[in-house]
Structure I
Amino acid sequence: MKIDACFDSHVHWPATGDFSQRLRLENLKRPQDVKDLKFNPAHLRGDWLLGFGWDDNLWSEKPHRKLLDELFPTQPVVLSRCDAHASWVNTEALKRAGLWDGTKDVQGGRIERDADGRPTGILIDEAAELVRDQIPKATEFELRRQLLKGVQIFNEAGYTHIRDMTCDETQWQEAVKLDQSGVLTLAVEEYFWIRTIDQLDKMISLVIRAKRAETPNLRAMGLKVFYDGALGSEGAYLSKCYHGKDHRGLLLWKREDLHAVLRRAWEEKIDVAVHVIGDEAADQLIVTAGELKEQGVTGPLHLEHCELLRADTIKKMKGLEVYCHMQPAHWLSDRKWLKDKIGDLNESAFQWRRLQEAEVPFDFGSDAPIERASIGRLLQALRESADAGIPRLLGQATSYMSHSDLSWAPNSFTILEEEAPAQVVFRGEHLL
């Protein structure tokens, strides 16, 4: 089977390279198993120990900072959850971020506390970002190494085109250098992450400047906003409370600020990509876009993940320039606990078939490194989800794995044998 311009429509490029070198935590069966892990200097950034991949939904007990304090009493530790929307940290990390007293409220985040009122060390969304902000930034050399490792991972997985979702100015500059040096064997669409409304003017200017500096394999597309969190860490914003809980998740932006980002970006002819996983977050985004259209302001709007989409939300997409980017492999990871966590909202999960019927365009991707970049895993997810009752995709899945612009990086294709890449060709060069 041949896929022209084989496309992963949602990745985090440097993180894919970076996380491959971090302490891996996906095999932990319980929090105490962290004591059995082998630590080495590659897991450090400065004096910070970094790890990735734990999933408390598979554990019978919750992780706590005290366990990490026993192992690392003076060294800061940040262990990212498998969805990257939560962190398990120790006391030293909390102190460096100014969160140790436990009294600070975080807009768009949550600090879990124990019976003593102290932080447990579990931080959700913006609370986790306050700690990550303290981690030393990667040097240019380290960033270049992460990008090159990411190129290798995506090429070996069969991809010739990717859509990267958390770019910044330094990454853009390094990526341009890679392409100018002739070592970038990927066609990359870049979206620049805007964290707060105060950054709007700066980020608009950055995208405009990047567009003027595009290279043959790099395109500057627009802005990226995280509007809600993830289902696994209960930050995705729902229309109902999580099962057995008294909360519906988190909104990371005020809706009026989201409105301002859409308006300004579209007036500048810039795309906007918005992370929405919960059904209510997606609906609010579409309603906001509809309101702007009534005011004569429209533009390309990309819904990232949209794991839960209500039928009424999909109907509201009619007449808007909406594109959805979905990751079937999330179903493989979430199926173990999804229905227990969200109840009857599970009926709105993974609605690629309903999007087909509504003629809303969408693409498939991996969300690497959250899920492994893998064509085989993507196809497995589509098969097994259909067997489990998710409405079956019509037609060939590979139709949603090919970049829409086949003239960009021409003569780039992937040959699959038994759902694994047997040949990968980029601009006529055989990579695999």
Structure II
Amino acid sequence: MKTTSTNKLKIFNDPVYGFIRIPNSLVFDIIEHRYFQRLRRISQMGLSNIVYPGANHTRFHHAIGCLELMQKTVRVLRMKGIEISEEEETALCIAILLHDIGHGAFSHALEHSIVEGITHEEISLKYMNKLNDEFGGCLDLTIQVFTDAYPRRFLHQLISSQLDIDRLDYLKRDSFFTGVAEGNISSDRLIAMMNVVDDELVIEKKGIYSVEKFLIARRLMYWQVYLHKTGLVAENMLVKVLMRAKELADRKEEVFGSKALTFFLYNKIDHKNFDNHVLEVFSRLDDYDLLLAIKEWTQHPDKVLSKLSTMIVNRELLRIEMNDKKISNTYYAEALEKVSEEFHIDKKEAEYFVFTGQISNQAYNKKQPIKILNKKGKLKDIVKASDQLNLQALSKPVTKHFLCYPKKI
């Protein structure tokens, strides 16, 4: 285990919460580890800064913010008579710090292009297991809480649920950095209203309006920020450029990249062979690798790769049409034909510039209810406890279909 003589109980100055304290030396050592420091080089919101110039914060910012909120939550619950041991508190702090550690460069782009069949949550667990080996089993309890294998289920709900610490931080933080005021939830108020009944995380009735605002804010942030049509185009184009680079690599053509990036381009990586060696290479892959490669690919002899890369670098994005109904095959085929003729490429290559997809958002999932605790000690689903009619509508998934194509056509 890594040791250091420096003071480990340091503080961070965070623009959202102010000073954030590191609770103990084990948490400090986790933060200092190269796996965690990598999060400084992974953007929290992918290419959203194409739309919101201030959205340049990282997964590191988010994780440290979650640490602060988790410590506040533990203090509140203890004041209400909920016993949480020092070991459980440390496990919660480390679990929330590491909950996003498996994210690849630009957050979700790698999951849909050069790494197949494995989610960032699964990679996060692999990192936890590896760190547990390095730290002599100190993360045993963390892993139990993270995987919901620990008997006290409310601890896992703080890590992953519809009102977890992750959401309480990213909504407030993303609102702050994008300047979109609709997402500015009262995380302090929500935490102050938390309680535990029958091993289940609940919200006291006084906090019902804060929960309503949280759910509405989440819906607004998804449609206005996370699923903003320009950001959606940029992210899909990033996936397409990586898919094209991977296709050329599969054909044994030369594709520039760092050692870490070329490893993933020239090897088929999925859940079956994602071992500790792959994990180590993955830990050396971040936004910087992709940005450098995409800048170089603007000069690549392959017309598709160079064109897509140039469009991303110069923010000359595809046009996007959003629709409540599925895009017709005829409409799609016509667009494909036009691009094939305009760019002098075959239809298979034209599919990199003309593609359809769908996005869906459900602000509230009744299968994992947020429960409100009334003064008589009874629990009610927020939808039934609230007089806000909108909440019923928020529990229904909204799906939109889109078609992307070059503006020229």
For the read-out distance in nm of label points 7 Å out along Cα→Cβ at positions 293 and 381, a value of 2.7 was computed from one structure; give its label from I, II. I
Given a computed value of 70, 56, 37 for Cα extents along the principal axes in Å, which structure among I, II does it belong to? II
If FRET efficiency 1/(1 + (r/R0)^6) of positions 181 and 357 (r between Cβ atoms, R0 = 30 Å, to 0.05) is calculated from each of I, II, which structure is the one that comes out at 0.55? II
Answer label among I, II for the case where Kirkwood radius over Cα pairs in Å, for residues 221-276 alone, calculated from the coordinates, equals 12.4: I
Computing FRET efficiency 1/(1 + (r/R0)^6) of positions 29 and 269 (r between Cβ atoms, R0 = 41 Å, to 0.05) for each of I, II, which one ends up highest? II
Given that distance in nm of label points 7 Å out along Cα→Cβ at positions 61 and 77, derived from a single structure, equals 1.5, which label among I, II identifies that structure? I
Kindly point out which one of I, II the value 1.9 was derived from, the read-out being distance in nm of label points 7 Å out along Cα→Cβ at positions 205 and 261. I
Out of I, II, which one gives -14000 for helix-only ellipticity at 222 nm (-39500 (n - 2.57) for each DSSP H run of 4 or more, over all residues; to 500) as computed from the coordinates? II
Distance in nm of label points 7 Å out along Cα→Cβ at positions 101 and 237 derived as 2.9 - corresponding label from I, II: I
If we compute FRET efficiency 1/(1 + (r/R0)^6) of positions 117 and 341 (r between Cβ atoms, R0 = 25 Å, to 0.05) for structures I, II, which one ends up with the highest value? I
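Coordinate-derived values only; no laboratory data. This is a predicted model, so every value here is computed, not measured. Cβ atoms are built from the backbone, for glycine too; each structure is taken alone.
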